[in-house]
Structure I
């Protein structure tokens, strides 16, 4: 059976007003923690999850490996890894989602071997696994990357000092979930500092791991001989929450996004202010007020707490309607600016060269048929459609479903004229 054809339809809206809650961070935190549940026999649960396409793929992958994955509440999945596991992640599943690489560490730590297909996911540029490989080799793992698979095995994992060339989230997660069952101490220097790393560490600690420094550039792990099942609820999705904050910036209005903090947004909270918004912390979220066109500013993406690469497409859309010209530099992924060709179809003026984009603001965009190239680019084009004359239809919008459980519904609840169709 072919996949359903998913489209988003957006038309100009008045100011967005109201309160909306960010979902749990299912894509960037929940999927990784479900993979970590493979580290020990027994049943662990991960809560505050919401149905997105990537969650379905992770569930299929864990079942293929041999775990039992079931919903035990409206927002909670249980992973029972008691039975025999097959330490192989098949291509047809891994190719659909990059987070599938997160089974590599747990399988190595528990079984001493793993065969994982090279991961897929968004087409936003090359994301090599060199940092994963070198870190695992330092812990005694023998690896071969050939014919589209990573074949890895180890007799006994040993702690090591690992310095990452780049604070990669994926490499940090892989090394962290491997080190918890290694003999001795592992130190990960230049580790990723994203909130989801701290949340993964909290889940591992609940399972009996000994982890210190998560959320800082240096993570120290003292290996233990065994772990036990645990129950954990993931943090709020700062990327979905940030998307809704940028919606208020682009369209205008007064919006409170509950379930996230300004600290979780990192530098993006400051850039919202630079772009003209009033940003306030509330008891349970972030309030955004915007009364005029965005102001021009420059943006460059950096690892957390820098401006997140996932927010970059929204910044480009904001600058496309701003008063003035801004320069955007994408330092993380080498193909993430490709979506600007679609935005230009809507009357935007974005000129790209390599990792840089010059964005000249226009007072109004025009609706057009466009295509979602990845999760965040697709959502950004939906926001552009809310300030474009006529109707904008975002095709290939299944990408949006990978990261947002109900983007159209949440925007509509704030007053946006947007709908999702599936045929």
Structure II
């Protein structure tokens, strides 16, 4: 244990004395994450502001007098352009919508007002058609606000003129006497919101934090020639392995904790970037049980990632070569993180036996208070077992002079 501690301290001191390494492991990931979220929020906000400030261009074919009066009385905020029925005008309107030069085309049947006024039970119900381009943001917004909003108000106005009191047609109302109809556990709701993004960032930051340091700890020392001196020293090779792996695990774990704290602090920005709304009123309090489970899981994941990176570095001759070898694994970690962001439904029990993937779904389950102790235990045991198996492989590789000589 003394030899393991010496190797551990040597690697820790080497990292913390290197300002560039500290910057790349602890500062740069947080800056990039916060900067990216801030950029996403600003882009989304600017896009929504641009859509809100845009005055919709709406073509209206066969516009009835009642709709023209309705527009005047209700401050219809749109650039309305009439179509006189000529085919080339209609074609031009469709072309403008297709090209994004106009936003909406509303088509009324001819003699619409007469059909409304002379309507008899069982007669033909006139149909109003609205055409838009869903691939254009302005057009989609116009369809939502005008075709599904203003036209519905216009329909209700005409209906009121026909039957008088609309309440005669109402069978029941829904949620009209209370402003709050939500029954939920605020902590669980906050955990679900955080659990959507956090597993991705934690797995990403854990692996990224260990990747640059891990390749330098082993492949870097082989490249510089210091590994050969270390191997001929009286220190056991198993102690060298465990000392380096534990040091790498500690540094990557600390890096992930720093990134996680930054993620929680920036959660309102993430929510605004995703939904346009902040989570300022969202309650998020972790229990002692959740904190302990998160801590144990992060230790297990950090151990597994450290052994993966150390194993790759053992078989590489240079840092550059090790980085190229580790990139496919890094891509797998990214894909797994993205998969857990948008997963829904019940997770199969077999998924908790899959290393890397199980840690992501358990992390999400802990935050959402939906994971059982059995599932948590399975994920931790399989993750630690995978790390121990890889450690054994690394120990065998360290015993090979051919591998260690590079």
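Some values worked out for this structure:
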| quantity | calculated |
| --- | --- |
| Entry that produces -8000 once helix-only ellipticity at 222 nm (-39500 (n - 2.57) for each DSSP H run of 4 or more, over all residues; to 500) is calculated, selected from I, II | I |
| Structure responsible for 1.19, with Rg/Rh (Cα atoms, Kirkwood Rh) calculated and labels I, II on offer | II |
| Origin of the derived value 0.25 (FRET efficiency 1/(1 + (r/R0)^6) of positions 92 and 356 (r between Cβ atoms, R0 = 30 Å, to 0.05); candidates I, II) | I |
| With distance in nm of label points 7 Å out along Cα→Cβ at positions 260 and 364 derived as 3.0, matching label from I, II | I |
| Which of I, II leads on distance in nm of label points 7 Å out along Cα→Cβ at positions 220 and 396, largest value | I |
| Comparison of I, II by Rg/Rh (Cα atoms, Kirkwood Rh), for residues 244-291 alone - largest value held by | II |
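Every read-out reported here was derived from the displayed coordinates using simple, explicitly stated rules and does not represent laboratory data. Remember, predicted model here, so these are calculated numbers, not experimental data. Cβ atoms are built from the backbone, for glycine too; each structure is taken alone.
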